[in-house]
Structures are given as C-alpha cells and as structure tokens.
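Heads up, there are several structures right after this.
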Structure I
Amino acid sequence: MKLLLDGGNTRIKWLCWEHGRPGEGGVLVHGGEARPDLSGRLGACLEPLSPEAIWVVEVLGPDFRRVCRDMCEARGWPAPQFFVPDSWLHGICSDYLEPGRLGVDRYAAMAGARALGHETAIIVDCGTAVTLDLLVPEGRHRGGLILPGLGLMRRSLGLAPGVAGMTEGRDDCIVAVRTADAVASGTLQGLAAAIAHLSHRLFEIAGTDGGAPARLLTGGDALHLHPLLGDDWCVEPHLVFRGLAHVADRN
C-alpha cells in the first residue's frame with residue numbers, strides 16, 4: 001500500500017492507494033503553519049497504517065518536508081518521496097514563463113487528468129485559492145488563472161467594518177435581506193459565476209488546440225460549487241492524488 005499525502009495551505013490530506021484504487025483517507029487542519037508538534041499530530045492520525053512507500057505533494061515548503069521526514073523516521077517507514085515539477089516524471093510541460101513557480105499541486109492535478117484518460121481538460125481546483133488550468137494534448141499546459149477561494153473571500157469580507165461576524169448565512173439567496181446571507185450567497189454564487197465565465201473562455205481556446213475539453217472540479221469546495229456549474233462538470237475529489245499515484249507507480 002502506498003500512502004499519499006497532500007500538504008495544502010490549510011489542510012493536510014492523506015489517502016491510501018493500493019492496486020490502482022483509492023482507499024481510506026483523512027484530513028488534518030493545520031492552519032498554514034508547520035509547527036513543531038505537527039509531525040506528532042500527523043503521525044498519530046496515520047498510526048495504524050503500514051505503508052510500503054510514502055509520496056508527498058505539498059505547497060508548504062522545507063519545514064513541511066522536514067515534518068514528513070521526521071514522521072517517517074520516527075515510525076520506521078520508508079523515506080518520503082516528494083512530487084517535483086519535472087516533466088520527465090509527470091509528463092506535463094507548462095507554457096509558464098517560470099515553470100518551476102507553478103504549484104506542484106497543479107502539476108499533480110493535470111497528471112491526474114491524464115491518468116483518467118483526458119488529453120484536453122479544464123481543471124478547477126477549489127481550495128484556499130481557486131486555480132483554473134488548461135491542459136491540451138501531449139501534456140501541454142497552456143496556462144491558467146488563480147482566484148481567492150470561498151473561505152478566503154469570506155474571511156476577507158469579515159475584516160470589513162460592518163461585516164465582521166456576519167459571514168455565515170444562507171448561500172442560496174439572490175436578493176438577500178441579511179448581511180450574513182448576502183455575504184454567503186454573494187461569495188458562493190459570485191465564485192461560481194467567475195468559474196463559469198473564465199472556463200468558457202478557456203473552452204474557446206482549447207477548441208483551437210485539441211477539441212472539446214473535459215471539465216473537472218476538485219478540491220475542498222468542489223461539491224459546494226458543482227450544483228451551480230451544471231452537469232457539464234465532473235467532480236474528481238482525488239484528482240491530485242491520482243496524479244501523485246501515477247508518478248509513484250512509474251517510479
């Protein structure tokens with residue numbers, strides 16, 4: 001069994017992967033800091049497992065990589081392997097002017113899309129930030145966009161005078177009559193509208209490069225946004241893990 005870890009901006013997610021299929025998984029909220037106790041907390045969550053390999057995709061930097069190494073060493077597990085932005089490993093070649101600055105989670109999501117058989121895809125990862133990426137044939141990443149995610153939008157509005165403490169309300173209103181409902185509805189529906197508009201523009205670009213793309217949603221808010229985007233979209237909750245598993249299986 002391979003243990004896959006995804007170290008995101010606010011949460012660490014893990015998934016057991018065996019015989020090409022996802023198994024048991026979980027989440028640890030860390031608040032964006034690799035604190036000294038994180039190795040122990042994460043290890044306690046993973047205590048029952050006995051992985052034969054550990055693969056990690058992360059955007060948290062050297063401190064989190066050290067946490068992973070310390071945790072594995074303390075439990076006698078194999079040293080963790082880290083997903084790196086190397087096209088030889090994952091088959092994605094980015095048009096980014098500085099490919100090394102493209103988040104490894106975005107590379108992993110695109111590798112996951114290809115592992116599912118999608119040569120052309122619009123990939124929207126709905127996490128702390130929302131990323132949109134356009135993948136075209138031969139593993140070419142044309143580029144993408146970054147927006148604030150749902151939680152980030154609401155926390156930002158919660159700092160404004162007159163809104164503090166009033167960001168949790170109904171999110172299905174069009175003419176809200178309470179501030180909390182206006183914030184909850186405006187952020188959710190506004191983000192969905194932005195995704196719909198921007199993905200339409202990406203769809204037009206993709207049509208010149210390789211046919212109609214698959215439209216894939218992943219990330220923590222994917223299920224929340226999906227009903228507002230329609231049946232053209234497919235929710236793939238394990239897309240980043242699929243890309244990580246694809247690389248792990250090749251190595």
Structure II
Amino acid sequence: MFNIFMSEIIKLKRSYIGYIHIATMIIYPVLLSVLLGLNRYMKTQQTIMVDFFIIISIASPVMISILAAMFNDREVKAGEYKNELSTPYHPVNVIQIQILFYIILYFCEITLSFVIYWIILRLFFNVMFLPFYYCILFCIFFSSLSIIQYFMSFIIAKMFNTTGVLIFGFMGFILSALSETVIFDKSWIILPWAWQIRTIGLFKVNIVSNKNQFVEYISLYISAVIITIVVFVIVRKLFKMSFK
C-alpha cells in the first residue's frame with residue numbers, strides 16, 4: 001500500500017491534479033471566509049457551518065467525476081492500465097488502493113480547507129464557531145459520506161470513459177442540489193448524492209444542545225453504511241470483469 005501511495009504522490013507532482021487540489025483547498029475557504037466576514041448579515045455558529053459545507057456538497061459530485069476522468073485518461077494513455085497490470089498484485093486491489101489514496105486526499109482537503117476557513121473568520125472577523133473538535137469530527141463524518149461517490153465514479157470512468165463519468169458527475173450535481181429541497185425528504189437516505197448536503201440538518205437542530213435529536217439524525221445514516229458496503233462489493237466485481 002505504501003509503495004502505491006508513494007507512486008500516486010509522484011504522479012501527482014507530474015500532473016496538474018495535485019495543483020488543482022491545493023488551489024481548491026486554499027482559494028475556496030479564503031474567498032468564502034472573506035466574503036462572509038465582510039458581509040453584515042447575522043452570523044450564527046450554525047449558519048457559518050452550513051455556508052461552508054453546502055457548497056462543497058453540491059460541487060463534490062462534479063469534482064470527483066473530473067478527478068476520476070483525469071485518472072482514467074492518465075492510466076489509459078500509460079498503456080491501458082499497464083501500471084496496475086504490471087504489479088505482482090491483483091489489478092483490482094491496486095486500483096482500490098489508488099482510489100483509497102484519493103479518498104484520503106479528499107479527507108485532508110476538506111479538513112485543512114475548513115481549518116483555513118475557521119482561522120480567517122475567527123481571527124480576522126471574530127466570528128464564533130462551534131467547539132473546534134466538534135467541527136473537525138464533522139469534517140471527518142462529512143468526508144466519509146463521499147466514499148461511495150469515489151468508487152462509483154472510478155468504475156464508471158473505467159467502463160464508459162470521460163464522457164460517461166462527467167455525465168454521471170453532472171447528474172450527481174443536480175441530485176445533490178435538489179436534495180436540499182423537500183423533493184427527497186422521504187428518500188434521501190438511499191440517495192448517495194443527498195447524504196452530504198443533508199448533514200446540514202444537524203445544524204438546524206443545533207447539534208450541541210440537542211443531543212437526543214443529534215443521535216436520532218445520525219442514526220438515519222446507518223443505511224448509508226450498508227449501501228456503501230454493497231456498492232463497494234459490486235464495484236469490486238465490475239473492476240474484476242473489466243480487467244479480464
């Protein structure tokens with residue numbers, strides 16, 4: 001796993017994927033925090049969290065699909081996934097570790113981006129937040145809900161190339177945006193693109209003072225864990241078929 005991770009880091013340095021991640025991680029929180037800090041509307045601990053995560057929720061499906069398309073294009077140009085096929089390990093295991101690398105990168109990007117957002121608003125605009133440890137835990141929880149999108153996007157990129165995965169990402173973008181409305185009030189728990197944006201509901205019930213409501217809301221995500229496991233198994237089988 002370590003060797004594969006190091007290989008991906010080297011590849012990132014040679015491509016513009018890594019630069020896109022770094023630029024996004026810095027530019028987004030800086031612009032948003034400055035805009036919110038200069039805006040005179042009433043800011044609460046809850047609205048500040050919602051403002052940060054709602055945009056990421058809607059944009060993530062497209063960003064993940066673009067990453068999957070770039071990854072697939074890179075591996076195809078390198079010799080139809082020759083890098084995965086030339087290792088002593090099963091190519092499916094290799095590509096899953098590669099996907100895991102980008103998932104971890106997403107976790108780091110969300111967390112570090114939020115820290116930048118927190119620092120600017122807290123130090124320069126004196127905006128109050130929820131307890132910092134709570135914010136970091138939420139970043140981890142929020143990021144984990146993207147795992148299923150990564151596996152689906154990468155297998156679709158492998159099977160249907162760039163066009164297919166970009167269409168898939170745009171579909172996710174639309175579904176994610178609509179999931180904030182009442183349209184998916186009864187079905188969002190089985191819709192992967194709704195999971196992240198629906199987490200803002202935690203701030204509507206105040207996750208600090210209403211612990212019972214917090215636990216009740218979090219329990220709705222049990223289905224997300226089950227669906228993620230099922231999709232992981234299906235994607236693994238599809239990868240095996242694609243490498244035959």
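General observations
- Structure (I, II) behind the derived value 3.5 of distance in nm of label points 7 Å out along Cα→Cβ at positions 104 and 192: I
- Source structure (of I, II) for relative contact order in percent (Cα under 8 Å, 6 or more apart), computed value 28: II
- FRET efficiency 1/(1 + (r/R0)^6) of positions 88 and 216 (r between Cβ atoms, R0 = 25 Å, to 0.05) derived as 0.55 - corresponding label from I, II: I
- At a computed -11500 (helix-only ellipticity at 222 nm (-39500 (n - 2.57) for each DSSP H run of 4 or more, over all residues; to 500)), which of I, II: I
- If mean count of other Cβ atoms within 10 Å over residues 48-55 is computed and equals 15.5, the structure in I, II: I
Each value in this text was obtained by applying a stated rule to the coordinates, not by laboratory testing. Here the structure is a predicted model, which means the values were calculated and not measured. Cβ atoms are built from the backbone, for glycine too; each structure is taken alone.
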